[in-house]
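Quick heads-up: structures coming right below.
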Structure 1
Amino acid sequence: MSGIKIVGYGHFVPETTIYNDDFKAIIDTSDEWISSRTGIKERRVAVNETTTELALRAAKMALEDSKVDPSEIGLVITATMSPDSFTPSTSSKLLGELGIKQAMAFDISAACSGFVYALNIATALLNQNNKEYAIVIGTECLSELLDYSDRTTCVLFGDGAGAVVIKKTADAGYFYAMSKTDTENILYAKAIRGNDLFLNSKSTDYHLRMDGRKVYKFALDAVSDAISQVLEMSGLNVNDIDLFIPHQANERIIMSVCKHFDLDFNKFYLNLERYGNTSAASIPIALSEAYHGGKIKPGNRVLLVGFGAGLTWASTILKI
């Protein structure tokens, strides 16, 4: 089994910024209430952009950063729970814009764990493919799924996209991964369904809904489990990791994980203060920012850990 190495990083967020205090006009909340409970101060909202357009901007940046010719890309996987269309997939629509011809291209839905799931899938598929390179993307327009009268959800989420170009490598030690799913309906968004001619059924609520307290408890257990398992798999310990990049959901969760592993909070990269929870896009945005900002350098070991609806959780250790 070969491993993978990231050779290009990209991210893109919409221009429109919504600050915590902006919500006071529509719901009973405040900057202090939101930031003290989550660590979020602002988030980006796609006004003129689509999920596909966000993905395209991030993927173009990653492809340019990699200096890989589009003809060498054999696989494109996009993780999203907010696609513009069910078919064609987001990945399929990107091929022509990126100059890629006849690559395998499809989307996956694993919510906030989606990018790590997609990275794990891409690694496995490259091992069965005569191509060396793949693009893996996380992209979301969660603003389209939010009920702005529900203060338990609408203040938490934002829009954006992140992407990486990965290369197959003979060194399996460059990559370790685990992914899990456990069915529990405490975080969900229903699929859009029209009227059924025969059953006369119609779904009326397509908004993202969650049981905040149960999700918080799940997240604490899931992140610790995902980190512990991938470390055991690799034979490494927490001190061997140069930077942890968690799903950007809640600062309190990350602080609790730090205490659990007796780690310095600075070993965790956070940008949720500026972007909120961007679901499948959160980890690749943070990963790209960390790389381009000089927080990680060649030779560093980075641990990615995601958790979200499904319920899903996943982790990966990469050597940069």
Structure 2
Amino acid sequence: MGRRVVFFVLAIFLKTGILSAQSKWDSSYVVEEPEVLVLRTYLSHKYTALYFPSEDLRYQPNSGLNTGIGFTFQNLTLNLAFPPGFLNRSREPDFPRFFDLQGHIYPRNWVIDFFGQFYKGYRIPDGIVGGQSYLRPDLDLLKVGIHANYIFKGDKISIPAAVHQSAIQKKSALSPLLGFELYRVQLAGDSLILPAQLSPKQNYQQADFLQLGPNAGLIGTLVLGKGFFATGSFTGNLGIGSTWNSGSAGANWNLSWGYHARAYVGYNGPRFGVNVNYVYKTLALQPVANWTQEVQTGNYRLVLVYKLRPSEKFASTFSKYRPNRIFEK
């Protein structure tokens, strides 16, 4: 049911045209460049970790470094990446495969993040006893959700200029944010979630969480001159959450908290660009069997950019077939 609610909210966003956001940029702050083809190559690392604060215990996924290529043209961005073996020698070779989809969409006046993460296979690299690595190939974590913010001065702050470098931020700006978020998280294992050495009496094998509520914060960008910039945002969330687990009679509803942060630093020139960026979300889940847990999701990247202006024939043909044109009508 929780996943249906998440995808229903996504459908509303698409149906109502929020993603098309018809407001215009303030040209004294932002120069839009939709007809410039932005080519990029990058290194990235995505992860979704499970953390138990009372024990300072963190399950790390079997993820690593990805290398990728991508482009942005006419407001459409596409990136493809894979994890090369020579960059990931520390990964467990026999662990199950996982799928991590993080969609970060930046129409005018909005910041929208989608999470669809299906992880199976976790480990504690430093171990729990004697320093030997603790492996849990059976541990399964599912997280789907949406995080959306309205930028009150969104005509003056361009996230695409910082992330995709498909626009130019001319002047510094600051704006409050207000939004909403919704998440569904499921945990399950073939055995008890917590190591038996740490929790011989209070433990659980599976649990289901639903978290939703409003958030608020700030976003700002600092233009340092000659193409150098620093952009960041922070939002805090206080909402309501529930949990179901194998040992409970029904759902328990309580207040929950979390925060979301992003940072981008780099150079955005007329021909070349480079940026380092990091997106991080921590979600404190409801207690289960007197244990508190957090899901920590992150994505950091190093991006190199090259820009060019294609021919009019190419631009016209591309415009006819690009899928995002339906949201601009």
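No value in this document is a laboratory result; all are computed from the given coordinates. No experiment lies behind these values; they were computed from the predicted model shown. Cβ atoms are built from the backbone, for glycine too; each structure is taken alone.
26 is what came out when relative contact order in percent (Cα under 8 Å, 6 or more apart) was calculated for one structure; which of 1, 2 is it? Provide the component values of the computation, followed by the final result.
Numbers: 1: 26; 2: 18.
Computed on structure 1.
On mean count of other Cβ atoms within 10 Å over residues 71-78, which of the structures labelled 1, 2 is highest?
On the way: 1: 22.2; 2: 17.5.
The maximum falls on structure 1.
1, 2: which one has distance in nm of label points 7 Å out along Cα→Cβ at positions 151 and 311, as calculated, at 2.6? Spell out each step's value before the answer.
Working: 1: 2.6; 2: 3.5.
Among 1, 2, the structure yielding 2.6 for distance in nm of label points 7 Å out along Cα→Cβ at positions 151 and 311 is 1.
From 1, 2, which structure was helix-only ellipticity at 222 nm (-39500 (n - 2.57) for each DSSP H run of 4 or more, over all residues; to 500) = -9000 calculated on?
Numbers: 1: -9000; 2: -2500.
Only structure 1 yields this read-out.
Could you tell me which structure in 1, 2 was used to calculate mean projected area of the Cα convex hull in nm² as 16.7?
Numbers: 1: 16.7; 2: 18.1.
Among 1, 2, the structure yielding 16.7 for mean projected area of the Cα convex hull in nm² is 1.
Of the structures 1, 2, report the one carrying the highest value of distance in nm of label points 7 Å out along Cα→Cβ at positions 231 and 295. Before the final figure, lay out the partial values.
Values: 1: 1.9; 2: 2.7.
If we compare distance in nm of label points 7 Å out along Cα→Cβ at positions 231 and 295 over 1, 2, the biggest value is for 2.
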